Structure P
Amino acid sequence: MKIENTCLDIIEILTEVRFENKSYKLKPLKSAHIKVETLKLLIRTSWELQIIKDKKYIELENYLVEISKDINNWINSLTQKEF
């Protein structure tokens with residue numbers, strides 16, 4: 001249940017960010033990044049407790065790594081100084 005709620009929170013935050021002005025995107029993006037990292041921990045814990053199988057863990061972890069990279073790139077693009 002916690003994993004599902006965290007996924008929904010991430011989707012909601014990222015959807016809202018898409019419609020925000022550039023100056024208001026940074027804070028919710030950081031919040032989404034924290035939630036993705038939390039989700040990674042929850043998934044890893046589920047795997048360690050053998051709630052999810054190895055193959056599913058690897059698949060989910062790979063997706064979350066990519067999502068985390070994308071959010072980081074988005075944050076970096078907002079914080080880079082324009083020349």
Structure Q
Amino acid sequence: MVIEGLNNRISKIRGQVEAIGRMVERGDSAEAILIQVNAVKSAIHKVGELVILEDIREKLSGSGADSAQIEEALTDIKRFSGLS
């Protein structure tokens with residue numbers, strides 16, 4: 001799994017969540033806070049997507065399929081599931 005990339009994304013998410021906390025403490029508008037909440041939700045969704053796709057890629061790599069077939073399968077899965 002691409003641990004470093006995931007850890008970078010998670011660190012950014014932590015920073016976003018902390019920023020939301022500061023916004024709440026300052027009394028920022030609900031609209032501004034909700035925009036940031038939606039950004040965090042999207043970022044978390046992307047982390048989940050990367051985790052599941054990497055897991056599938058690892059499992060398929062032992063199946064005898066070549067890399068083009070694996071990437072095609074992942075593209076189909078993403079398209080069907082609405083991951084991207």
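Descriptive notes on the structure:
- Parent structure of the calculated result -30000, given that helix-only ellipticity at 222 nm (-39500 (n - 2.57) for each DSSP H run of 4 or more, over all residues; to 500) is the read-out and P, Q the choices: Q
- Comparison across structures P, Q (criterion: distance in nm of label points 7 Å out along Cα→Cβ at positions 13 and 37) gives the highest value for Q.
- Structure from which 28, 13, 8 was derived, semi-axes √(5λ) of the Cα gyration tensor in Å, options P, Q: P
- Entry that produces 2.7 once distance in nm of label points 7 Å out along Cα→Cβ at positions 29 and 61 is calculated, selected from P, Q: P
No value in this document is a laboratory result; all are computed from the given coordinates. Model, not experiment: these values are computed from the prediction. Cβ atoms are built from the backbone, for glycine too; each structure is taken alone.
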